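Nothing in this text is a laboratory measurement; each read-out follows from the coordinates by a stated rule. Predicted, not measured: the structure shown is a model, and the values here were computed from it. Cβ atoms are built from the backbone, for glycine too; each structure is taken alone.
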Structure 1
């Protein structure tokens, strides 16, 4: 296993389409819930422990070899917002394109055939980790980092926030990323015997509602 593959997968320059999505930050900025580094940190913390935990557990489960079709259905069930389901599948499709060119895999090919319009991004991420020779912890780390780095990067653009301040937010959240990764991997290992129904289903109602509002905007900088 090459841990350097994790750096490639988590690199913001990996062409997986994440740069077009704000993880809910654009709606939060417009609503006045994110106004600077302190409120960005609280936003990212909330996202990490809800949507971030769910996504990381799905990614870890896929990396462990759980049925990706069942995992995709579990992702659907844990994403009430239609706008977020659409965004997750778009991101999954883009990640799939990049990954199949980078780490060719029969499992990725099979998932692409099963979901021609895209599977949920965390499910694809877990299978990509497998294809790259990575494990469930690696998949979970990549997922949780994306869950906070995306909003942080978007807020730099939306508020002209000092990039140093945004990076400081990510650094301060690092111990909590470790915690969520452990929770996600433990849950995924439990799902090997208990089924995908035991995976976390943490709720983030404001993110879900804001995503529906954001999707209706005539003009927006980010896709979600």
Structure 2
């Protein structure tokens, strides 16, 4: 069975992707900072017959990243790595003049440095897979200028660029930065707590990711709304 590592997998898009892959007989290594929610997710997935290793921790910890890859190796390797764990840097979001620099550092550490660190750790197994794939969860804030989204958007723009370069350097892999579009997630609620909503549930964009995995287009940046539109 193929094996996926998904970070930030206890809820939101990470959990929705895990559920979809489990339904397609993938084995999973899941990460999140909240141990209780992560274990609940893993238990639910295991009732559907998939093998799940749930490892609570912080992706900025190199030892934790090594544990994730080692767990995937025990399941058979790494066929897919989804860098989904994200940090806003400040909650709620703030204008750049008020953005705490420690918050910006946190966003860069989680969204960029840790993501690359996990790629580096998993790269030998991804290369050996024969169908190794890396998905970096991006944001429209990486490409558009929205007031108060400067720090988070800058971190996602950096992640997009690293992802693009990785795709050039690793032609044997598929490497995609994917903007999921608007979603109702805890991250968005923390970013903009007074937003009236409603917004689409994360599960609504999962078919876009499944399409990428099925069709395996060239490495690059993709928007879930466009992928979903193409299926109609």
Determine which structure produced the value -22000 for helix-only ellipticity at 222 nm (-39500 (n - 2.57) for each DSSP H run of 4 or more, over all residues; to 500), calculated from the coordinates; the candidates are 1, 2. 1
When Kirkwood radius over Cα pairs in Å, for residues 3-58 alone is computed for each of 1, 2, the largest belongs to: 1
Ranked on relative contact order in percent (Cα under 8 Å, 6 or more apart), which label among 1, 2 comes first with the largest value? 1
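Give the label, chosen from 1, 2, of the structure having the highest value of FRET efficiency 1/(1 + (r/R0)^6) of positions 11 and 187 (r between Cβ atoms, R0 = 25 Å, to 0.05).
Numbers: 1: 0.40; 2: 1.00.
Largest one: structure 2.
For structures 1, 2, calculate distance in nm of label points 7 Å out along Cα→Cβ at positions 27 and 107 and state which one comes out highest. Each step should come with its number before you reach the end.
Working: 1: 3.2; 2: 3.8.
Result for distance in nm of label points 7 Å out along Cα→Cβ at positions 27 and 107 over 1, 2: largest is 2.
Which of the displayed structures (1, 2) returns the greatest value of FRET efficiency 1/(1 + (r/R0)^6) of positions 51 and 147 (r between Cβ atoms, R0 = 25 Å, to 0.05) on calculation?
Values: 1: 1.00; 2: 0.05.
Going through 1, 2 one by one, FRET efficiency 1/(1 + (r/R0)^6) of positions 51 and 147 (r between Cβ atoms, R0 = 25 Å, to 0.05) peaks for structure 1.
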